[in-house]
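There are structures below to look over.
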Structure I
Amino acid sequence: MSTLASLVLAAALGQTRTMPQITEMMVPDSGRVTVCVAVPAPEDMGGRNRTAWRLIGETLMEGSGAYSRRVIFAYGSQAGVAPRVQVFSDWILIQVSAPKGGTDIAAQIAAGMATDARLSTLDVEKAVQRRKTEGNPWVLWGDAQEPEMTRVDNAYIKRVYQAAFRVERMHVVVMGDVAAGEGEREVVKYFRDRITDPPSMPRDVNARPIKGVPGRVDFWEWQAPLLKPGAPDFAPRILALYALGVGKDGAMTRVLREKLGYTYRQQLVLWPQRDGWLPRFVAQRAGSQDAAAELNASWEAMRADIDTWDKVTLDRARMLVLGSLDTGLPMDPFWIGPDWRLGESLEDRAAFAVHGSMAGKVIDPEQFASDSLKVDLEILKETAREIIDASSSGVYPGLEAKR
């Protein structure tokens, strides 16, 4: 895909109270269409409701009122891309693609999962077992809480689904080889609430953080304040984040790996949350004897490294951000799933756009390119220092490490 901004004509269409926020993004000659749905979680969910939320996400593709799992995958994979559901702690992403002319079937399948999921007892029990045996540290780290299974039965999960999966709370992006108005027409046709009097969210319990991650290697993390698309400081902040944490020439690699010798793998992760992107500087450390002291030393050295930045640093950061917004980078910091980095596919771009819609604004590459030219080296350095100073740190220990 060439520069997305040159291909896409995006228009936020008029909405009513009982409709989702709908955005059409036309990509001529792409040969297919994808319907992407973002469902934000209710505010302030604790341990039990968060567990129910994840189990809902892991069960959506098992079937809806209209389609079985077999039919969802048979019809939803005709464009060569299987349907996807990605589960985050505070939102869920649903995506179905179809060949050109298949907007109707893609919208119907996506709407079934979003508004009429089957959520059978057997399907939920299977999801519970998968959750109990989850061994992927990236998934656990992305939702760093212990599952709270007490009283989370099928009835409980259906109540959370009926309370949270309301059409007016959803955001839908229809992207691809579509005519103007085609996406809105099909979304309006199929996205409707199945019950008129939804229940309230169940009473919750406090969440419990995970004790660590599988394996012998510790996960280090520094979290910076939320990056919001459309915020006045978006351009300088994302440039500073990239200069700090992206690639072998970024400050993290230069300091943590080459100077201090603490880590081999380190990176910036822009983690998609309901209201924006959470910057997470993560590193894997084996054999740490005093993690707190090493974390402090690392961050102090990172702050000192900012003084060495020059125009090449700024130009590199600008080039990398534009690469992310255009086609994606080989190790892109934008994540759109627990194991899914942003790439150049139509599906990736639609997922990126629907998250932006939910978070307040779909990022416009051309607008960023213009705004980035207003950021000089001193602004970049000062913004990076502010990010360092505002970040909090923590460690997820490797549970099998010898201490």
Structure II
Amino acid sequence: MTTPPALPPATPRAAGAPLALEGIRVADFSHFIAGPLCARTLADLGAEVIKIEKIDGGDDMRRVQPSVAPNESAPFLWNNRGKRSIALDLKAPEGLEIARSIATRADILLENFSTGVMDRLGLGYDALSALNPRLIYCSISAYGRSGALKDRLGFDSVAQAESGFMSMNGEPDQIGQRAGPSVMDMSTALAAGNAVLAALFARERTGRGQFIECALFDQAVTMVGFHAMNFLVSGKGPTRFGNNSPDTVPTAAIEAADGPIYVTCANDRTWQRFAAVLGRPELATDPDFATNPARGRNRDRLMAIIGDIMATRPRADWLAALRAAGVPAGAINSVAEALTSPEVAARGLLSAVPHPIAGTVPNVAPSFRLHGTPLVDPVAAPVLGQHSEEVLREVLGYDADRVAALMGKGV
């Protein structure tokens, strides 16, 4: 086990700088990954995100280990930064009324319940848009909200399997493998965020919100990328190619003396520079290796030559030489190695932020930065119901007696 690094506090944003989504309110009814991650991005952009959680335990992601405190898991901290939490009993009339009141005061609503749940609660798009015509309602599901598949349950790994995505991963002589991270959930979150922002922009012109539908399966098919188009044009499906590329050679994982490196030679010019770094410039003019088609035909022989050479020196030496020569290459790091790497430090991706129970918790910065409207300073994901009283007072305008009565009833 590697000891996690000590983290600095986050660098504060410029004082007085505007926020991209200042004044926008999001009612986040979602749970697990795709919906909450979309909402997190909106929070990073400056939206007020109110996370509506079930009163008996909240988002189930809170209990996915490891945790920094009871009900405060690392995965939950990761995708719920910057939100306020209100815990409600949606089976109680008072709790349902509070949820409806929040939704009617929101600009954006996110949900990823099973098909029909929000409608049965009276929180579906038709019901809420009648009360709030400017509402942008984003519904995330496995297979869409209409049609023959609308009731089928699905998860990231199932979407990877059914879309063909999994069939391309792994070694040619093995069964297809899923990607480790939940890439379909995360990319669905990004797609949903794009759609929500487009609808927000459209509302400026039309004055009305709209219903948005995002399906995990549809996104998984999108993530097959140009390989889908290749099949539709040629009738030939891609095969598993492991750590090699089916298109360019050498693009592969290669063992140095003390660990693996990934090298990408996307064209003949890069290959020529790589051959020079290897001390074998003549390989770049050898008819068997001079062009990418030739290298593809002779892949095994060429990779054996490269492998023998690179096994003679440590990867730090090779990486320095390759980068100096303009050959794209990187160490194949473990997560621990990546998060303690000079690259992560140079990009300022990690920080520590205060947490009401744990003291401080780690934070991983977003992958984008806005210079005119900087992202908000990071705030740790909320404790369950941490902001219930605030939301009732500040958003719904309840007085102290009414708040106390509701809190006493456990609504």
Structure III
Amino acid sequence: MPDFEYAPEQSRAAGQRLLAEVDDVLPLVAEHAEEAERLGRVPDAVVDALEAAGMFRAVTPHQYGGLEVDPAAFFEAACRVASRCASTGWFASLIGIHNWQIAHLAKEAQDEYFGPGPDTLASTSYAPTGQAESVSGGFRLSGRWDFSSGVDHAAWAILGAVIRDIEEPEFRSFVVPRRDFEIDQGSWEVTGLRGTGSKSVVLEGAFVPEHMTHRIVDVHERNEPGMRVNDRPLFRVPWLSAFWYAIACPAIGAARGGLDAFLDINRARVAASSQRRAAGNPFLHLRLAEAHGRVDFHHARMRQNWTEIFDAVCDAPECSRLLAKRSRYDASNAIMDCFHALGAVYENAGGDVIREGHPVQRFYRDLMAMTNHPAGNVDRMASLYGQELLGLPDRPFDRTQMGSLAVSS
């Protein structure tokens, strides 16, 4: 156990300090947004600045030098970064939350992973597209995993696979050091979220010891080995809710950034066809008001959800199932609705919006890409939330599907 006396107020105070540090980095994030898109990854200077601000140690356990901020502050920081560059916000949110997952692994795994320091970076690719073979002491991992955001900056990759050569096949995450995988540098030719560098990784028989794996069965049964040393509120929040909002917050921030860019341009823009100021269009006023209202709602709802969740787990081992499922529905809804909110004003942005480098276009493309993540499946999350509201029984847990955590926790 850590050698400090934990109190929730420490997390809240640390969260406010994080936000102040992140605010200082935002001008640099905006300055390098076009460079991130051109490079196909977040520039090194931005990664260094985010590290110095504490973004990557924000949810690292305290005993390894982490901040253990309250989740509302972490997700607010992700929103703010994404409002300057959606790709950088996506990178900061996902890379940051992965250290929270590592806190749920065995202590031996945490010691190895955080040995170099609290800002260790890991990319992920959870879709089980590779193969895991059981061997003495662990597993052999082979295959190709796509969409591993931020992998160029990562010291580790967390990869999903189903172990099928055992009596009861099951999904696990496998934590693999950089020396054991290759990055396909030609695998990220895309139109949205270009700056995330979500490239493919390839493994050929890499050995992963048992302790460097994470079982979704343990998450489902609330029996994760890391909780024996990290049984504190931050690490008791619902697992899939944390990951869903790690996607939703970049969407909220990107919508905010797109609307801000739209306002900056359209305060002075003159429509070429009518030679009238765009800002005088009353129909544009209606769309702007509606779009801002929608984004404001999702931003406020994020803060409300994470305040309620954190308060709940400060007082009890877990939050209610209803709150967990509501938060996941709200996250999915935010992704889709923020995309449509920016789209409503994109239609009134003028012909120049299609030009290369236009900021409103970049935010819109990035939001469109986000909607294709599984977290954007609002229909499924709505169904699960509705069933909980009605008091209907859960669907059976499937130990081979990571997505089953949406049903059980």
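Tell me which of I, II, III gives 1.5 when you compute distance in nm of label points 7 Å out along Cα→Cβ at positions 243 and 299. All intermediate terms of the calculation are to be shown ahead of the outcome.
Numbers: I: 2.0; II: 1.5; III: 2.8.
Going label by label, the one that fits is II.
A follow-up question, please. Work out the source of 1.4 here, i.e. which of I, II, III gives that when distance in nm of label points 7 Å out along Cα→Cβ at positions 51 and 75 is computed.
Working: I: 3.5; II: 1.4; III: 2.8.
Here the read-out was taken from II.
Of the structures labelled I, II, III, which one yields 13.5, 43 when Rg and Dmax of the Cα atoms in Å, for residues 131-210 alone is computed from its coordinates?
Working: I: 17.9, 49; II: 17.0, 57; III: 13.5, 43.
Of the structures listed, the value fits III.
Given a value of 12.6 for mean count of other Cβ atoms within 10 Å over residues 147-154, point me to the structure among I, II, III it was derived from. If you can, show how the numbers build up before the last one.
Details: I: 15.8; II: 12.6; III: 24.2.
Considering all the candidates, the number was obtained from II.
Any read-out appearing in this document is the output of simple, stated calculations on the displayed coordinates, not a laboratory observation. Predicted, not measured: the structure shown is a model, and the values here were computed from it. Cβ atoms are built from the backbone, for glycine too; each structure is taken alone.
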